[in-house]
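Presented below are the structures under discussion, each in the form of structure tokens.
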Structure 1
Amino acid sequence: MKQRAVRVAVAVAAGLMAAGAGAADLEQVYRDALTYDATLAGARASLEAGREKLPQGRAGLLPSVNLTGNSNWNEADYRTTGRSQGYNSNGWQVQLTQPLFRWQNWVQYKQGEMQVALSEAQYQLARQDLTLRAAQGYFDVLVAQDVLAAATALHEANTQQLALARKSFEVGTVTITDVHEAQSRADLSSAQTIAAESDLAVKRHALLVLTGKEPDALKGLRKGVALSRPEPADIQSWVASAETGNYAVQAAQIGREISDREVERNRAGHLPTVDLVASHGNTTSANAFAGFAKTDLDTTVVGVQLALPLFQGGAVNSRVREAAALRDKASSDLDNARRTAAQNARQAYLGVSSGLAQVKAFEAAQVSSRSALDANKLGYEVGVRINIDVLNAQSQLFDTLQKLSKARYDTLLAQLKLKAAAGTLGDDDIKAINALLD
């Protein structure tokens, strides 16, 4: 077991040494995720599809041109002469229709503009989500590495204390209880090391799924780096920004506007339509009343066509009521999006504030825990402390180290979540955190 712990310690140390040179950083992981992540790729495709709503809506305002043709076999019976003859007739026609007044088409065109904006907001929301997932995956690996390093160091310390307890028992200075306590702590720390190894493997694989790459090492925070407070340091300012700037709120706002237009578009089903219609065609056939002489007729027509819907079985009114109900739903969705964004902003802001306080407290606890361990070791050597005191002090120190590591990375992630809640999270925020890595 001791040899295994030594191997783990060597592997962790090698990974930390590699982090100083040639290791991947947060910005590189983020760039890899941008090109590899399947969720963002799907959002990008949805954006391209959404952009097509504008030319589709514009098409309802532009002229349409159709070409039709026919070829028919006719049987003609001329009863006064008793003659009967079959003949073929052919024809074709080109027709142009230019809408002059179709209010529903104009509304649909404006909806197309809004749907493009909606697709843009949804894509930006997906990109922000990827940014958070990339940072989360990166920090999860760093925390898992720190936990493994702490668990390995604790196991080594417990193993050394076990050896010392056995030696002291042999010379009669301690009881067998001290040996059993040391053995129990060594076994427990061994199990913790195995669990930490497994967790690190899981976190590294999660990062692999996100980026398509598994870096040999990741850069961690520089020693002594100071984490910054949110600017502005006012929770209400962040909440106000989230209620208007959050991309989910923007998407819901655009959805509400689209639903307003949908009600207007369906009401236009009661309005008349006016089209400019121009056509040109040719018909070739035999004339049964002229002894089946062949006729060749060209026709050109230009005019204005008016259509006024009078009654359509109540379908228009039904569609208006349906659109109005969906508009009410969109309004509720907008309210929910604003409340959720505000809650996320509050939660993230408090996460940053409490995280900074926790980091400061754990840094102080690290110093005091290390001093307590040194004092207990010295007291054990001179006989004023017992074995369990040293074991407890060792566990306290390494538990503090793990919590300090997690608090630091949780605070950084909360800073990103705060920016995301306000709708301002971007590449510059990744670069700012990346500058803190070593």
Structure 2
Amino acid sequence: MSARLGDWAKRGAGFVACWAAALLFASPPARAQDGRRLTAPADVRVQLDLQHFYLPRDLQVTLSALDTAYPEFLRLESLGRSASGSELWVMTIARKEGLELARRPGVLIVAGLGLEDLAATELALHTIAELVQNHARDESVQALLERAVVYVVPCANPDLRERVLGAIERGEPAVAQAEESVLLDRNFPQRWDPLALERCGPFPLSRPESRALAEFVLGRPNLAVVQRYSASQARSGVDLGWPAADVRVLRRVASEGLLESVETAAAREGSLLSFAYEQAGAFAFAVPALARTSGEGLLPGVDEILPLARNASAASLRLMAALPRLELLAEAPSALDPATWQVELELRNLGRLPSASELAVQRYSAGAPTLEARGAELVGAALLRASDGAALVTSLRGGVATLPQVGGGETLRLRAFLTAAPGAQVTLSVRAPRAGEASVQTRLP
């Protein structure tokens, strides 16, 4: 394998070449809204070579090529630098037109944290390509890029990748290069315990890579989901004291998407997934796309990369489909007096994830959904209780009403009170930091 890897690494050091395989979807081809089908050609502007493993310098070339080729969807930025000075790249994926990216629900995908997911960098590259190449032929991908934002960190530990792949390329033993004095996925502050953990570092976030990732997670209030590709680390029967509502959501979404939730995947203290959920309240999952490695089998064979990448990308897309998605409907307004109006609203969450986790609500890391009006003044709002239709007045400040979080698949009935002149065109909007926005227009009689 060493000779083959070195061969392919040299071939991939220039520009990128020789791959244009499309993802095999589990569902049959469907017609897009504009008449195109999934069988239509993908929008391939850059060819990826998934017949080799990317050294960090080759990865930078490929990411730059993708960023240049798809300017309407991609933005390549640096999170910071590794201990040896290598860039920690993050690729932002979303259609740049429309709603501001920071106001869309976000997904963070992190790959290449340690030895157990060293090969996940290629899987993350494939996921980036799947999103931008299928935007024009798959309406679900198209809708995702318009309403959400995906952040991908394809290699969180470039120093480890450089050492291991460099040794394999030179025909040297790679196991010795795989040892790390501080493991990146044990260096996050959540449940960090130096007495119980080995190689967790002298203090939390002592590694620049973990610090950069933690700052990114905490600096994105719109992050609804954090996901990584990894070997299975599932455990069961452990009570972590998390809100029961969140545990039910984690288990349901994981089972539907063939994923592992943070409840079972975060087997180690000090892990990224535990930090993302327990500190930021983001739902966290692992895609168990990689086999466990041992001895010199640090990486799968190069002929396994593409099948693994297809499966991993499919799982990531299923997870993205679970994002909260708001829809707002309005009945015809009714007059209470010549200048005051009442509008019955229905707020639906069409996604499987709630607008925010219960833990995020408890820790005030995610703001509540809000209701606003344009073209009229919102002077009151109430939540209509599902059991008996009783109206529960909501908080109102500065013409903005505060609403409860909306569960996955849940519908809330609301009543809005407006003051405006007859015949006014009114836009009512609901905004949630981790679920995006929904609006409806109505004309007063």
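FYI, it's all coordinate maths here, none of it is from the lab. Predicted model, so just to flag it, every value in this text is computed and none were measured. Cβ atoms are built from the backbone, for glycine too; each structure is taken alone.
Looking at distance in nm of label points 7 Å out along Cα→Cβ at positions 342 and 382 for structures 1, 2, the greatest value goes to 1. Where does the value 15 come from, among 1, 2, when relative contact order in percent (Cα under 8 Å, 6 or more apart) is the thing being computed? Considering all the candidates, the number was obtained from 2.
Highest-scoring entry among 1, 2, by Rg/Rh (Cα atoms, Kirkwood Rh), is 1. Structures 1, 2 were shown, and helix-only ellipticity at 222 nm (-39500 (n - 2.57) for each DSSP H run of 4 or more, over all residues; to 500) at -8000 was computed from 2.
Each of 1, 2 could give percent of Cα pairs over 35 Å apart, for residues 70-317 alone, but the derived value 64 comes from 1.
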